[in-house]
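Presented below are the structures under discussion, each in the form of structure tokens.
Nothing in this text is a laboratory measurement; each read-out follows from the coordinates by a stated rule. Bear in mind that the values here come from a model prediction, so they are computed numbers and not experimental data. Cβ atoms are built from the backbone, for glycine too; each structure is taken alone.
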Structure I
Amino acid sequence: MSDKKHTELRADLARLADKLPTAIDLLALHKRYKAPGKVEMLRGSLIWRAEELGRNALAALEAGNLVTAALLTRAVMETTAALVFLHKLVTQAVSQGCSPALEEKLTGFLTGSKLWEELSGAIHVNDMLREVSKVIPGYFEEHYAALSEIAHPNWSGAFGAFGIIDKEKMIISFARGGRSRETQRGTIIGRLVGSIGLFLGYHDMLGQALPDFAKAVEDYYAEKEAAKPAS
């Protein structure tokens, strides 16, 4: 494992841990409308998820459990994609105005489920990943696909992850990481460092955008009230 990347990752994980919220005042951004509070709830939930996944991905890497590390790193990438997607919703509302579907989308993002019908509106992770592709064209899909190869029980995630062939003796032996251990380790830590760094950047940008978002929500409902016919 690269000492430089290992040091960078530990520093970024420490930054994530320092930013973990322990409570959110839902009325701090706006005392009347729920959308700003929902964004704060999502932002807080995602950083807790990213920190837990990232911390355990590093622990798996250090223990030589590369398939586990790949699975966790892929989940970190998905969590980062979710934050990028949320940032787009917020900044789009600030620049273009809120839409009637915004509250519904935020609710689906917060409480949606693909399993329970009463909790509809879940946003598919592929939609989130596509948003990252617009920010970094090609990069995210390529690296996500590389991790998926290890995460799935095909060559990279099964025999390629553990098997070693002695062609002369025709003996198969098994060990953690197999014959491509260093290559896989480099693949995983590179994606983990990049995803955690991207998450940190978007987490801060989203926080900076929240006051303007609260104002956009207020303006939207003020216009709706003004458009109502006089009784």
Structure II
Amino acid sequence: MKSVEMAYQELVDGLHSSAAEAEFGRVGQRVAESMGFRYFAYLGFGEADPVLISSYPKRWSEHYFSEGYQDVDPVVAFARSGRSTLQWTREAARQFPLRAQKRLFDDADEFGIRHGVSVAIAGGFNRFAAFTFAVDELNSAHGRMITEANDIVQLIGLAFHAHADAKLGLLSPRNEAVPLTQRERECLTWAARGKTMDATAMIMGVTPRAVKFHLDNARATLGAETLPQAVAIALRSRGIC
């Protein structure tokens, strides 16, 4: 199992060069496997039908939507709440109140989808998404990784969403270009490539405080609540590339 930091950087590099849904799927699967997981899934909700990019078996994905499981899935309810990350297990399904929820996990069990961690992603204007890693058997290494590297697991989900939504237009309509200063565009570009504020400051020859100032201004100009959302808007409107 690779270090989470290395997996994250490889993810960002892959996302930056991806342009089609299948390419995003391959990038997601590579990072899942490098971190010891069997599957990954990105499930987004916007104004149209839900969007799923995943390495789940096709039969399971079709069954999931045909049964309307997106309406009772606890992971979807969690993603809508926008609360950080959620660890879930097949055994925990016994505590869910609805029969349909128990049936959802019974059916998922048949496809080897038994344990996982999901990242809630708020997209604004009632748009939201969940990014999930799943396995058939959970081991202590997964538990330690999820606990010790929770922040990076969140970043992986947010980075995937920012690039997929921006380049594929999955949840949001394409916006007209919004005027940004050269410094704001440069800082957002490095953020889109997975660089921290400290790393961006070193590259640009400025202080981390100056980078934060430009990113905060860019976020305000774009009307974004979070930095990943600002990156997504800038990519979608061609403000950065």
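Looking across I, II, the calculation of mean count of other Cβ atoms within 10 Å over residues 8-15 that yields 15.8 traces back to I.
Highest-scoring entry among I, II, by distance in nm of label points 7 Å out along Cα→Cβ at positions 24 and 160, is I. Suppose you compute semi-axes √(5λ) of the Cα gyration tensor in Å for every structure in I, II: which one lands on 42, 18, 14? So the calculation was done on I. Structures I, II were shown, and helix-only ellipticity at 222 nm (-39500 (n - 2.57) for each DSSP H run of 4 or more, over all residues; to 500) at -24500 was computed from I.
One of I, II was used to compute relative contact order in percent (Cα under 8 Å, 6 or more apart), and the answer was 28. Which one was it? Of the options listed, only I reproduces it. As an exercise: mean count of other Cβ atoms within 10 Å over residues 64-71, calculated from one structure in I, II, equals 14.0. Which structure is it? Computing mean count of other Cβ atoms within 10 Å over residues 64-71 on every structure in I, II gives 14.0 only for II.
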